[in-house]
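**Student:** Take a look at the structures below.
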Structure P
Amino acid sequence: MATIAIIGTFDTKGQEHQFLAEALKRLGKRTILIDVGTGKAPSIQPDITRHEVAQAAGLDLDTLMQQQDRGLCVEGMAGAIPILMKKLVNQGAVQGVIAMGGGGGTSIATAAMRALPLGLPKLMISTMAGGNVTAYIGTSDILMMPSIVDVSGLNRILCGVIERGAAAMSGMVEAAAIKEPSSKPTIVASMFGNTTGCVEMAREQLEAAGYEVLVFHATGTGGRAMESLIESGLVDGVLDITATEWADEMLGGVLSAGPHRHEAAGRTGIPTIIAPGCLDMVNFHAPETIPDHFQGRRFYAHNPQVTLMRTTPSECAKLGKLLADKINAYTGPVTVLLPLEGISVISAPGGPFHDPQADQQLFESIRSHLRKDIPILEIKAQINELAFAQACCKALLEHMA
C-alpha cells in the first residue's frame, strides 16, 4: 500500500488537510500528516510535528516563532521541510506528496517538492495556481491544482477540489508503481524549432545505437530542467546543440535560462557535444512588446506570439566568448561542432537571418577563446542537414565508448 505525505500548516488549515487524508484513505492509501505551521497550536494531530520538521535542519523553532515574523518563519520551514522529505523518500517511506495552501503554505510545500526526484508524484492544491507559478515549480514536475476558493473551511467547492486532488494523487502513485523503468543509458538533447531537424535525425541514430534520448525545449525553463537532470546523475551523455538561451540572457530576451546554463555537464564530467545552435536569434513576444532601443533591428515573426531578433556580428563575438568560457570549465570529454553554413533554419543561405559576417564572428570567437585541448569539428553543412547530425552522433558515441 502506497504512503502519501500530506504537508500543511495545521494551525490554520488543519481540518482541510484532515479531510484530504480521509479522502486518500478511502482510496486505499496510507498517509503521513506533516505540520509546517508556525502560528497557534495545530488543530489536528500530525504524524510529524513542526518541531521535528525544524530539527531536520537544526532549526530552533521556538526561538524563531518568538520573533513573530511570519516571513522568517515561512523561510525557515521552507528550508527545513526539503531535508526531511528527501530523507523520507530515500528511506522508501513515501511514494507521493500532496499539499494545500495559500501563498505561505504553497511556498513551503513546493520547496519540499522541488527537492524530490523527478517522477515522484507531487500535487499542490493552491490559491496561487491560477497565476505565474514558475517560482513554485522551478524545474520540477509539480502538478499545480487551483483550489478555486481559499483553503479556509470545508464547503461544497473546496471539498470537491480536495476529493479530485486525492483521486489524482492516488492515480499518479499507482501509475508510478507499475511503470517499468528504462534500462537504457540516457542522453539529453537541447532543441528549438529552428534545430528540430538536426535533433530528430540525431535522436533516431542514438536510439538505434541503444540509447534513450530525452529532448528538452530550449525555452529557458527547458534549459534549466535539462541542467537539473544532468546534475541529478541520471544522464550518461549530452547532445547540447541549441545554445539560444544565452542570446536571451545577454540581450534581455524572454527565454533566458539564467547565468548557469552549460555548467552541469562540465561539473559532472559527462561526455558532451556542444554546438552554437540558434545563437542567431533573441526571442521576444508580440512586436509591441519589444524594447524601444531595439528599433531598426532585423526581426522575424515566428508566430503571432513570438518575434525573433537577429544578433549582430559584435553580439555574436560576445556570445562566442561566453560559450567558450563555459566550455573551458568542463572536466570530462567534450567536443564543439560548428555548422559552417547555418546555425538555424532561418540563418541558412536564403533565410531571413542569413548573415555570414555574424556567423563568422561567432565561430572565430569560439575558436580563439576555447581551451586548446578541446576539439573543434567544423562541418561544411547547415545545422539541420544529415551530415551535421551524423557528425554530432559520431563524436558523442566515441566519447561515451
Structure Q
Amino acid sequence: MKDLKKDLKGKYNGNESNYVLEFLDSENDDNKKSPWTYRFESGFAKLMGVKCAIAHNSGTSTLHSCLDAIGVGFGDEVIMPAQTVSMVAFVTISQNAVPVFADSDPDTFNISPEDFEKKITNKTKAVIPVHMHGLPADLNPIMKIARKHNIVVIEDCAQSILAKYKGKTVGTIGDMASYSFETKKHLSTGEGGMVITNNEDYAVKIRKFGGLGYRTLTGGAGIKPLLPEEFQNPFFKRHDQIGLNYRMPEVVAAIGLAQLERIEFLVERRRKVAEFYLDALNDCDWIIPQKVEADCVHVYWTFTVRYEGMEKHGTSWREFYNAYKNNGGDGFYGGLGLVYQEPFMQEKPFLNHRLPKDHPLLQGKFNYENGLCPIAESTQPKLMQFKTNYRDLEEAKKQGQILKKTIKQIEGK
C-alpha cells in the first residue's frame, strides 16, 4: 500500500499520461494486439474476481444494458430506492417499464429490504439496490427475497467500489453490477462505466446491447476475431439484436487502466478522510453518520450523516451550513431529492411520449404521492454529505477540525 501522505497533488498522477500517449502513438502495434478496453476490462474482472467485465461510456448506460439483458420491457416493474440518483428511473422508463420505489432504512439510508418485499408484484422483474455513499446495502435479505420471487438483482456500485459486505466485495453478490467512473468517483475516467457478472449469457447480451448489436460480440473478450474474407463478404450479416453505441473509447480505457492500478490507494485515502469527520463527531449525538455493521467495509464516496440539530439545539440545516462555511469549511451537499418527487416524475412528460397513458397495464402505476416512502421523506431533508475526495490529507484534517469547531459553537450557543 502506498503512503497516504504522498501522492497529494494532481488527480491523474499514476500512469494515466503515459498510457494516453501510448494510445496516441499510431505506430504502436500493441494498440491493435491488446486494445486498451480489453486490458481495462480484464484488469477489472480480475480485481473483482468475476468472469466478465464489460466497459461502457457511462454508469447510466451500464444500467440500461443490464435491464435490456434481462428482458425488462413494457409494463414490467423495477424496484429501486426512493432516495438515489434519478438515472435509475430514467433507464427503467426507457425500457417502457415502471419504476417502483422502496423506502430507506433509517440508520443506513440504504434501501429497506422489508419495504422492497412489500413492493413486489407479479410484474416485478428486477431490483436495483444502490450502495449509497459507499456503504453496502443489506444484501443477504435482499438476495433471499429476490430468489424467492425470481427477481434479478442488479447492484448499483457507482459509489461503492471495493466496499465489503460480510466479507464479500459488493458487485459480486447479485446477478450483475453496475459501476460509474464519472469524474467524482473513486476510480475516475471523466466519464465511463463497467458491468460485471458471472452469468455469461447476460454478459453477451449486455455487450451486444452496448455494442450496436453485432452478432460476433462475446461476453468476456469483446468481438470474436474474423478472417478478412468473412466480414468482407457482401453476404455477411452483422447484427442479431438491437444495440446502442455505449462503447467506452480506447483513450478513456487507457486512463481507467492507470486508475485501476491505484484503486486500493484511492479508496483507502477516502476512508482516511472519513476518519477525520468521525473523530469530529465524538460525543456528538445529533449528527449521526450511516450505521456501518461490523462485518461491512464502507468506502465513503461521501461522508453522509443525518442532522438532528434542529430538534436538539434549534439550529436549522441551513444555519449549520452557514456556520460551517463561516468557519472556513468547504461546505457540504444535501441529500439527493427523492426520485418520485422530482419534476419529471410528478409531471410525467414520458407518458404518451414513451408509454401510452391510458393503457390498462399502466393504470395507477405512475401515481407517486407524498407519504409513499415516509422514512426516506423524513430523512432526506436532514442529510449532509461531506466531501471525501481530498488529495491533501492535511486539508481534509482541517475540514474535520472545522466540523468539530462548528459543533462546539452550536452546543455552546
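**Student:** Using the calculated result 22.5, 81 for Rg and Dmax of the Cα atoms in Å, pick out the matching structure from P, Q.
**Tutor:** Values: P: 24.3, 70; Q: 22.5, 81.
Comparing all candidates, it corresponds to Q.
**Student:** Please state which of the structures P, Q yields 4.6 when distance in nm of label points 7 Å out along Cα→Cβ at positions 15 and 303 is computed from it.
**Tutor:** Working: P: 4.6; Q: 3.3.
Derived from P, not from the others.
**Student:** Can you say which of P, Q returns -12500 when helix-only ellipticity at 222 nm (-39500 (n - 2.57) for each DSSP H run of 4 or more, over all residues; to 500) is computed?
**Tutor:** Values: P: -12500; Q: -10500.
Working through the options, I get structure P.
**Student:** Additional query: Comparing P, Q, where is FRET efficiency 1/(1 + (r/R0)^6) of positions 263 and 351 (r between Cβ atoms, R0 = 35 Å, to 0.05) highest?
**Tutor:** P
**Student:** Ranked on relative contact order in percent (Cα under 8 Å, 6 or more apart), which label among P, Q comes first with the largest value?
**Tutor:** On the way: P: 11; Q: 21.
Checked P, Q; max of relative contact order in percent (Cα under 8 Å, 6 or more apart) sits with Q.
**Student:** Also, quick follow-up: Using FRET efficiency 1/(1 + (r/R0)^6) of positions 159 and 215 (r between Cβ atoms, R0 = 41 Å, to 0.05) for the comparison, can you identify which of P, Q gives the largest number?
**Tutor:** Values: P: 0.50; Q: 0.75.
Largest one: structure Q.
Every number here is computed from the coordinates shown, using simple stated rules; none is lab data. Predicted model, so just to flag it, every value in this text is computed and none were measured. Cβ atoms are built from the backbone, for glycine too; each structure is taken alone.
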